[in-house]
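Pasting the structures here.
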Structure P
Amino acid sequence: MSTKDEVISLLESKIRQFIDVAEHYRSDNELLRQQNNELLVALQEKSQKVEVLESKYESLSFTKKMISSWEGVKDVKLQINRMVHEIDKCIALLNR
């Protein structure tokens, strides 16, 4: 009978160890699930920030293009005014 008791005792010990390991894995799994959920939330927040920043970038890029084209128009107008002024000088010299 003592061998039966030893076998039962060994079996109970192994079952306890198995339960302890399973409990450890359960708690690790729960922790990993929580971390995963936190990371998913953080990822969503970052994705939203990226979308907002991309929208702002596009807006700024468009504004910059508009400003540069406006400055180009201003430069052209200044050049035309200079040419008109030089033409006026030439006409004044011819009229003398």
Structure Q
Amino acid sequence: MQRVWVDFQNMGYEGVRLICAGTLKDIDEKAIKLYDGLQLIVWQEDEDDNGNPDDLIVEATVKYSEIDNCWVAQFDEDSLVNESQNNKFEE
């Protein structure tokens, strides 16, 4: 599953919008073709209480949102964790 950077502050009605410059660059560099049902790992930088990197990360499903008028990544918000909380995302 491909990892794509997102800005979790850019939530739409149906998921995190895949429209930020950094997201689009990541998708382009990895030659990812977006389509309904595509599974991705989406992430954003974060830190622990000591300032050490501990990215936010979650598995998501891509869909084209007619409401948001763009591609979005849908995920269960309860599944959004820091990478240190779940080792299944280790590369």
Structure R
Amino acid sequence: MTAFLMTAALVLLINAGVSLWRMVRVRAAAEHVLPLQLVGTNTIAILLLLSEAMDQPAALDIAFIFAILAALTPLAFAHRLWWRLPSRSRR
């Protein structure tokens, strides 16, 4: 079972690497949000898999912290983008 969990974590790590490559490749700021969310989700899943595979319950706490941060990231991005718009476009 440990080999399966480690293999799944490796697949997710490769997926996160491809997402980071995609994020570096795009130019528009709005196109950075989705790959960043995918990296956050992959990080949470990797931490959960490694916590179970290595019997480290502290990794669960770190995964929960990443989940909270991953939920707040698009909100912070939208807030930052909102205030860069001209005032007449915000209505």
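Just so it is clear, none of the values below were taken in a lab; they were calculated from the coordinates. Model, not experiment: these values are computed from the prediction. Cβ atoms are built from the backbone, for glycine too; each structure is taken alone.
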Worksheet item: If you work out distance in nm of label points 7 Å out along Cα→Cβ at positions 8 and 48 for P, Q, R, which one comes out largest?
Response: P
Worksheet item: If helix-only ellipticity at 222 nm (-39500 (n - 2.57) for each DSSP H run of 4 or more, over all residues; to 500) comes out at -3000 when worked out from the coordinates, which of P, Q, R was used?
Response: Q
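Of the structures labelled P, Q, R, one was used to calculate log10 I(q)/I(0) by the Debye sum over Cα atoms at q = 0.16 Å⁻¹, giving -0.90. Name it. Walk me through the intermediate numbers first.
Numbers: P: -0.90; Q: -0.61; R: -0.72.
Source structure: P.
One of P, Q, R was used to calculate distance in nm of label points 7 Å out along Cα→Cβ at positions 40 and 56, giving 2.9; which? It would help to have the intermediate numbers written out before the result.
Details: P: 2.9; Q: 1.6; R: 2.3.
This figure was derived from P.
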